[in-house]
1. Of structures I, II, III, which gives 24, 23, 12 when semi-axes √(5λ) of the Cα gyration tensor in Å is computed from the coordinates?
2. From I, II, III, which structure was mean count of other Cβ atoms within 10 Å over residues 6-13 = 7.0 calculated on?
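All of the numbers you see were taken from the coordinates with simple rules; none came from a lab. Quantities reported herein were computed from a predicted structural model and do not represent experimental measurements. Cβ atoms are built from the backbone, for glycine too; each structure is taken alone.
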Structure I
Amino acid sequence: MPKDRSQMTVRVVPLGSREANEARMDGTVAERLAVVAELTELGWALAKLPLPTYTRATMPVVVTTRSAQNDAD
């Protein structure tokens, strides 16, 4: 049964910001991206679901502002 992801949130920060520069783990950017790729594949495998085939341009997302989210509450 698919999980309801309608309430998931992410935080987008400017690339040059302090938050973007705070690495949560050691290693080069390429090494960290390799870890993310591996964890992503493991996560989908554990969920017993195939990797998504949609492209970045067709990802099923909704872009909204924090104030719009607060207004909905």
Structure II
Amino acid sequence: MSHILKDFLTGSAILIAGIVISFAAFIILLFLWIFLHILGAFVWIFLIVFLFLAGIWLIGYAYRKIKEKKVNE
């Protein structure tokens, strides 16, 4: 009888450990999911800012090139 009880308690301990580890993994993955969504939003914001600044730079660059061509003519 003691072997049956020992096996039952061992199985219960393994099951409880699995539940605790699964819950911990769920919490970690939930935080990672939230963090990565925030990070993804920052990527979109930085892309928009980069495109805006690149557009301003391109307008200035084209203006300088046109101005240089007029001076050389």
Structure III
Amino acid sequence: MEPLPRDLPAELHRRGCDVPGGDVIVATGPLAIIAQGLLALAPEDRAACWIHSDAGDLDAAEAEAQLQLWSELPH
């Protein structure tokens, strides 16, 4: 997996039956911040959420993998 740009505009979505259309945008911002926000949720709540960006969608495991890749990049 290649690291995505940390500053890529992203949206955190939550799926739910109580939401018209089935999902709602919970937060928007740079991918690095949105990924950290997703992983700050309780593990049982992460399954109902995903990140959307121009690079595609990421689930919690993929967001965690991106954070790991970014931590390994030279500063």
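1. On the way: I: 24, 23, 12; II: 69, 9, 4; III: 23, 13, 9.
The structure behind it is I.
2. Details: I: 7.0; II: 10.0; III: 16.9.
Working through the options, I get structure I.
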